[in-house]
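These are the structures in question, set out in turn.
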Structure P
Amino acid sequence: MSRYIRAIYAPLVGVAVSNQEMLEAIRSRFEKLEVDDSEKNALFDFVRLLLIGNRTRYNQGGDRFMWLETFAEHADAFARAVEASISAIAEQIESAPPSRPFDALFGICSEGLLLPGIAERAARRLGSLVGRTASQMDLGNGGCTASVRAMQLVNNLSPEIRNVLILAMEPTSTLIDPKNAGRSNWQGICTFGDGAAGVWISDEPAEGALALGKLSSWRGDATELIRWDWGTDYYRFGIADLEQFEVTVRSQVLEAMTELQVERDPEAGWAIHPAGIMLLLSLAKKLGLARSALEPSINHFRSCSNMSSVSILHILKNVLGCARSGQAVRWLSMGAGFHVACGGGFRV
């Protein structure tokens with residue numbers, strides 16, 4: 001059975017925050033950080049290094065995003081961000097709705113939990129666009145590869161499931177632990193941005209759709225490399241070995257590409273998860289890609305930072321929109337687990 005990506009919904013949610021604005025917000029918060037001055041100064045120098053250059057992220061936490069200090073404040077920020085993300089995606093779906101209701105809806109997020117979940121809340125918001133008997137399920141804790149692994153799952157569903165909506169929302173700002181002096185905590189704060197996206201997958205083709213081909217994923221040995229640590233009042237971003245982080249990520253991704261037999265395809269349009277500029281350049285060399293093939297991923301990183309599982313969908317929407325009829329489109333994502341997921345297809 002063939003399946004097609006019929007639409008990708010990629011609204012920008014929250015407020016744009018530049019590196020410079022982020023640095024000033026952190027500077028203000030550091031005045032209350034309860035560590036000695038030498039440690040505080042060294043940590044601020046580390047943050048300053050992470051925020052060199054012109055890069056932006058979107059933040060749904062409001063003016064007080066750097067002052068979340070209790071579990072209730074974190075949880076409330078998460079709930080509000082999810083509702084805003086659902087509404088933004090729903091507006092795009094409603095502007096050009098499918099001809100028949102979705103008969104499966106999956107919600108994806110790694111930052112928190114809600115009951116009723118994302119899928120149920122989205123179904124309520126979309127009304128008759130989601131069938132009363134539709135399968136509804138949240139998929140949590142998948143990290144940066146969650147959205148493309150969900151696409152792999154959908155591609156393997158039974159033929160009775162014909163029209164599927166995947167919603168990914170990652171309000172990473174709700175994890176900020178402003179009282180913790182751990183370097184991995186602040187690396188996460190400086191690296192990630194909030195994001196939301198959706199993808200409609202159908203068994204019916206249409207002009208401009210993407211016909212799905214082989215989708216696959218791989219799990220490496222560095223299962224604890226990227227994780228949630230227990231923060232002061234909530235959980236927070238953590239890294240097993242900060243000093244060797246980039247080296248380990250690169251080696252795991254390159255091993256996965258060999259195991260998955262990711263082929264060079266310089267003629268394809270490529271969407272690669274923006275885990276970092278240096279990693280993107282390494283992958284381009286491995287794949288035999290020109291710098292121009294990385295532009296969608298690099299531009300996304302500069303304007304939106306790393307939105308976890310949302311980023312690859314924003315980039316893929318851009319790549320698909322620029323692809324010509326019959327052109328191959330490929331994607332590669334990596335993240336916690338340690339998972340690497342890839343796939344491809346061609347534009348109808």
Structure Q
Amino acid sequence: MYFACFGRYRGLCLAVVTLLGIYTFACRNAFADTNLVNNGFWVIDGTDDTGSNPTNITLSVDGNPVSSFSELILSYNVGGSGVVAVCTIKGSGGIRLSLPPPGVFGGTFFTTGYQDCDEGLIPTMSIVELDIRVRKGKRGDAQLKGKISNFTSMEAKDFTMKFSPPDTDSTSVDVKYGLFATRDVCINQTNHALADDFHAVSMTANYLSPDVHENDQARYVRITSKTCFFYGCVVHKKSLCESLVNTNGFLIGVPRVLGNTTLLLVHTQPLPQNTPTLIVQFHQPSRGAVKPQGLVNESADPTEQNISLWGDWVTARTHYRDRQRIGRFRYTLSVVPPRVYSCDDTR
């Protein structure tokens with residue numbers, strides 16, 4: 001696999017290449033090597049990640065050790081029509097959500113990554129340990145709790161994913177964790193103005209052309225003006241939509257902080273395949289501390305996710321001491337069917 005990285009985008013391009021290496025374009029069926037949970041609604045299986053650089057997750061169910069797998073497949077009996085795969089979780093860090101048929105798996109979510117002063121881009125955290133607990137009943141949720149780490153500088157021992165029962169038009173998971181330094185950390189803020197230093201959460205997808213893509217637009221709401229008086233503030237906002245292009249470079253020229261809590265990697269039409277729109281809803285850090293940014297790595301390979309969109313934590317400090325708490329992170333990841341969203345400003 002070869003990628004060309006040019007000029008001032010070289011370091012950023014390497015970021016996307018690293019993320020791409022742990023993604024497999026082909027959708028997986030609801031088949032796995034070993035069944036771990038089956039309560040009539042939730043079915044959770046352990047299997048092998050067939051992509052590059054697989055990483056094992058040490059697993060337990062209700063506190064009882066079971067085995068290690070490099071990938072989990074979560075399926076659910078949506079609407080009583082049968083069990084279908086709605087999520088895959090890779091030890092290497094990728095989280096993919098899908099909708100029941102005719103929807104298919106598309107883009108991928110990744111947890112925290114950052115630009116290290118000495119090591120360059122450390123793109124995401126691996127999922128090291130998970131304990132699976134599923135509540136009984138039709139509306140029972142599935143909770144996976146354990147540890148994530150990038151094996152060099154940061155970890156969270158309270159990483160939690162809580163899956164609500166999927167609907168026919170939405171699949172979501174609430175994610176939360178407290179991140180600590182495992183050594184002295186220096187965050188490179190050279191590209192701070194362009195919001196590329198501390199990626200709270202990222203989304204990746206494929207876009208080669210109008211005829212070959214999984215998603216085709218990035219969307220967020222920005223504050224255009226804010227005037228405050230003694231009795232309060234008047235805030236004006238606009239929704240900004242960036243059409244994806246297959247050209248090397250940043251996706252958003254000069255990003256501003258979010259005007260609401262959501263960042264979307266949109267699929268406007270159910271063509272060329274019915275891949276979903278990806279949504280991140282930020283709770284911690286708050287929207288006022290998050291700027292959206294993205295990177296495009298020009299590609300001719302339809303099996304690669306060459307688009308990366310992330311929420312950058314702009315108030316992250318430059319230095320953290322060993323064992324110092326870095327911050328709390330809490331967000332909701334979800335997918336919804338393709339649709340056209342309103343845009344006040346389109347580029």
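Any read-out appearing in this document is the output of simple, stated calculations on the displayed coordinates, not a laboratory observation. What you see is a predicted model; the values in this text were computed from it and never measured. Cβ atoms are built from the backbone, for glycine too; each structure is taken alone.
When FRET efficiency 1/(1 + (r/R0)^6) of positions 135 and 271 (r between Cβ atoms, R0 = 30 Å, to 0.05) is calculated for each of structures P, Q, structure P comes out greatest. Suppose you compute distance in nm of label points 7 Å out along Cα→Cβ at positions 215 and 231 for every structure in P, Q: which one lands on 4.2? Label of the source structure: Q.
Taking mean projected area of the Cα convex hull in nm² from the coordinates of each of P, Q, which one would give 18.0?
Structure of origin is Q.
If relative contact order in percent (Cα under 8 Å, 6 or more apart) computes to 17, which of P, Q did it come from? This figure was derived from Q.
Looking across P, Q, the calculation of FRET efficiency 1/(1 + (r/R0)^6) of positions 303 and 319 (r between Cβ atoms, R0 = 41 Å, to 0.05) that yields 1.00 traces back to P. Structures P, Q were shown, and helix-only ellipticity at 222 nm (-39500 (n - 2.57) for each DSSP H run of 4 or more, over all residues; to 500) at -11500 was computed from P.
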